[in-house]
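Below, each structure is written out as structure tokens.
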Structure 1
Amino acid sequence: MTSFIDPFSNGKLLQASSEHKFIKMVSNGEISEEQFNTWLSQDYLFVIKYVHFTAFVLQNAPRRDYSLLINGLSVLSDELNWFETKLKERNINPEKIIPFPENTNYQNWLLNLTLTKPTSYLMMLTIFYGIELCYFKAWKEVKNEKYKEFSNRWSSNEFGKYIDDLQAAINEESKKSSNDEKKEIIEKWNIIFEYEINFWNSCITK
């Protein structure tokens, strides 16, 4: 049976993940310490706000998806602790990190989606899935031993299983959604990756 996600365009997804210059630079060792630290700092700030978005997705979820999303929130909590450890190792003070405009714009886009009424759980879950999928595909391409800890974190079999479970939840929810709702979600799909591309770009051009 065809998945609700299957017909979605993958062009922007690939540009924002495996094909992006940032990922290629990390993989081939061209990334500078300053550029990598910039990404680490900006991503930390993004994840803080992303927790709020994840909680909103959970708030609108049906009972069948509680465990999936609660586990996702738990992982994000652990991830923030991990980020703070990595920042400390690199002598970066989390309280002094200033978000780039590209980061703030991405955060605000997610925030505005949570304020849109009526809220579509299918749309929120699909956007959440798209963001997770982008990181999985991106870091799966990184083979540089220096950044193995980072690539392992977002390309593990466990994370891949989580991605698959999110897609299964989307397929289940899509069974009761209208064609208009599905059309709107498809239109939002590439917007996710435009924000991802801009975010990655900012980390290597500032």
Structure 2
Amino acid sequence: MSELYLATPVLDQAGPFPADLHKRLTVCQPAALLLRLPPVAQMSDSVAAPLVAAVASCVQPMGIALILQNRAALAVAQACDGVHLCGDAAQDTAAVRRMVGETMQLGVDVGLSRDHAMRAGEEGADYICFTPGEGEQATPEAVASVLELTRWWVMMMELPVVAQATAAAEVVPLATAGADFIMPAENWWDNPQDWNL
């Protein structure tokens, strides 16, 4: 049975988000929450730390794993449960594995690449994530590829797979394909009730 893996919008300040998050978590409880922050050039670790702490205080007491996107050093410093690599940072899987040790979860967004997925597994990832791309990149063909790749991965590999759904209608097919976790697109936050997760 697939579990829910939520991803936040990119947050540059706490603002009302922790309160909104707490409200959302009263109606659904994901296995993990991916916290997305701006790059370190736009938001230093010292500035980001209070935001990470605020989100951690919402999710970790509920047994929800807090995963930080790309910022491995900050994740270690703030006692997050894991790191999720994407973009250029996903090329550094082996180095990040050494940095965070064996106890912290390490996930890698591999887009639609089988080769990247297999390489990430070889370099120490605990899970891989198939995504169809953002905005206009998430074409119907890309969405179909996520489903196809998820089905293939589950048949061929033991490593858990996260599959991103761009719309609620994709949840049942991805779950049927065997996705260990389903990550709703950012629009989940606008209408979570529509997703029936």
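Details
- Identity of the structure behind 3.7 (criterion: distance in nm of label points 7 Å out along Cα→Cβ at positions 7 and 143, calculated), options 1, 2: 1
- Structures 1, 2, by mean count of other Cβ atoms within 10 Å over residues 63-70: label with the highest value: 2
- Source structure (of 1, 2) for Cα Rg over 2.2 N^0.38 Å, computed value 0.96: 2
- FRET efficiency 1/(1 + (r/R0)^6) of positions 159 and 183 (r between Cβ atoms, R0 = 30 Å, to 0.05) - highest-scoring structure of 1, 2: 2
- Highest-scoring entry among 1, 2, by relative contact order in percent (Cα under 8 Å, 6 or more apart), is 1.
- Test item: helix-only ellipticity at 222 nm (-39500 (n - 2.57) for each DSSP H run of 4 or more, over all residues; to 500) calculated as -10500, pick one of 1, 2: 2
Laboratory data are not the source of any read-out in this text; all were calculated from the coordinates shown. All values reported here derive from a predicted model rather than from experimental measurement. Cβ atoms are built from the backbone, for glycine too; each structure is taken alone.
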